[in-house]
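Input: structures, listed below.
Just so it is clear, none of the values below were taken in a lab; they were calculated from the coordinates. All of these numbers come straight from a predicted model, not from anything done at the bench. Cβ atoms are built from the backbone, for glycine too; each structure is taken alone.
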Structure P
Amino acid sequence: MASERVALVTGAGRGIGRAIALKLASRGMNLVLHFSRSEAEAKRVAAEVEEIGPRAVIVQADLANLDEIHPVVDRARTSFGRLDVLVNNAGVYNTAPLERVTPELWESTFAINVRAVFFLCQAAAPSLRAHGNGAIVNLASGGGLSARPGFPVSAPYAASKAGVVMLTRVLALELAPAVRVNAVAPGIIASKPRPMPPKTREKFAAMTPLQRVGEPVDVANAVAFLASDDARFITGQTLSVDGGLVMD
């Protein structure tokens with residue numbers, strides 16, 4: 001049975017975003033599912049959510065366009081009258097080497113991975129504060145914690161995800177005590193629509209202390225924990241979900 005709580009998940013049409021949406025639905029949350037281009041996939045996720053029990057609505061937006069940020073948050077208010085959890089999952093990933101990084105690639109990476117995260121938090125803050133127990137979970141990356149995370153990253157991607165980690169800490173201070181802000185830093189996750197080739201899976205698994213590649217549900221479990229009252233005394237933290245790949 002659905003609860004009153006409402007969660008907004010960006011990039012919810014597939015992969016990790018889909019897994020997060022379904023996990024939060026299993027916890028009884030109603031869902032606002034953002035997508036950029038994958039409308040058909042978002043509709044399927046909405047149907048899956050409603051099969052579980054809660055209600056779900058979808059909303060399209062290009063998060064690189066600041067004018068489209070507020071309408072995404074407003075969809076939660078108009079559809080459900082409240083917003084309790086924001087999951088900033090949408091992101092862009094690239095592996096361009098130094099010589100191939102253009103100003104356009106740099107700007108487009110930061111526009112989604114950092115700028116959109118900040119302005120979504122800003123837009124959602126009043127609603128998240130309203131009931132005194134709001135939660136934000138940002139998706140960082142092992143690539144934002146280590147220069148050698150075990151999977152290929154580029155300077156723009158790594159710098160943007162490191163920015164998410166620091167943004168999480170700063171916003172945890174600014175939004176306390178009414179809103180908790182945490183991050184999840186996935187490692188190697190088999191989240192693409194097509195299965196990871198067996199040899200690639202074996203290679204990545206061998207790099208990881210737990211000797212396997214992560215699945216979207218592994219990330220979703222961590223997000224659901226940080227969004228729940230079970231994590232009510234946790235804020236400003238980045239939880240690595242990487243099988244031990246990145247250790248301090």
Structure Q
Amino acid sequence: MPSGRPVLVVTGGSRGIGAAVARLAPGRGYAVAVNYVRDGDAARGVVRDIERADARACAIQGDVSSEADVARLFDEAAKTLGPVTALVNNAGVPGRPGRLDALTDEDLSRVLRINVAGTILCARDAVRRMSRRHGGQGGAIVNVSSAAARLGGPGEWVHYAASKGAVESFTIGLAREVAADGIRVNAVRPGLIATEIHAAAGDPARPARLAPTVPMARAGTAEEVAEAILWLLSPAASYTTGAILDVAGGR
């Protein structure tokens with residue numbers, strides 16, 4: 001049954017920045033569809049936290065790089081919670097760290113498929129449902145980029161950095177394309193953030209090791225990034241579209 005609240009879809013919502021967005025969103029009035037690809041237990045844990053906040057939520061499995069899965073994600077979110085009016089494109093992978101000359105075709109394909117194609121496919125389905133030209137009520141999209149897009153990721157993740165550069169170009173172009181359709185499109189550009197992504201890439205000590213390179217001398221938190229995302233989704237940002245907001249401690 002529809003929730004009566006505006007509905008937010010968060011991709012990659014079972015952990016890290018996505019989970020932080022999902023947990024904060026009920027306090028901003030949203031019902032939340034928590035997308036995940038593998039860790040259903042973690043996604044359902046996020047849903048339980050949202051329900052404890054007296055809000056509606058659901059966990060929906062799906063690979064953002066699959067056209068069929070993306071369509072099912074939005075269909076199930078609308079059926080369970082109501083018309084989708086907000087999307088956070090958070091799902092992404094860094095790939096294995098290393099120099100470009102050690103990059104495998106498999107790793108490159110996975111990073112581009114999830115980070116670039118996944119972002120575009122989810123945004124496409126959101127536009128089809130939100131756009132006033134398609135009978136929707138408008139809405140907002142926030143894409144999660146990375147400071148790597150401007151730092152380049154040398155020696156670690158130049159392929160990941162390139163994928164996030166693509167996300168930023170896409171954000172700017174789509175924002176201009178759908179502004180008259182009632183949809184705002186922005187991005188956040190997190191810097192060094194203490195999430196599970198570093199351990200998943202095989203370097204759990206990375207935030208502590210690189211903290212001295214940040215002017216604020218620390219890694220950020222997922223919640224700090226989530227606050228920026230929720231501001232961009234909110235009416236307080238009603239005249240903001242095509243923006244890329246750094247949340248990077250000055251780095």
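Of the structures labelled P, Q, one was used to calculate distance in nm of label points 7 Å out along Cα→Cβ at positions 95 and 127, giving 2.5. Name it. Kindly include the intermediate steps, with their values, before the conclusion.
Working: P: 3.7; Q: 2.5.
Here the read-out was taken from Q.
Computing distance in nm of label points 7 Å out along Cα→Cβ at positions 103 and 159 gives 1.4 for which of P, Q?
Details: P: 1.4; Q: 0.6.
The structure behind it is P.
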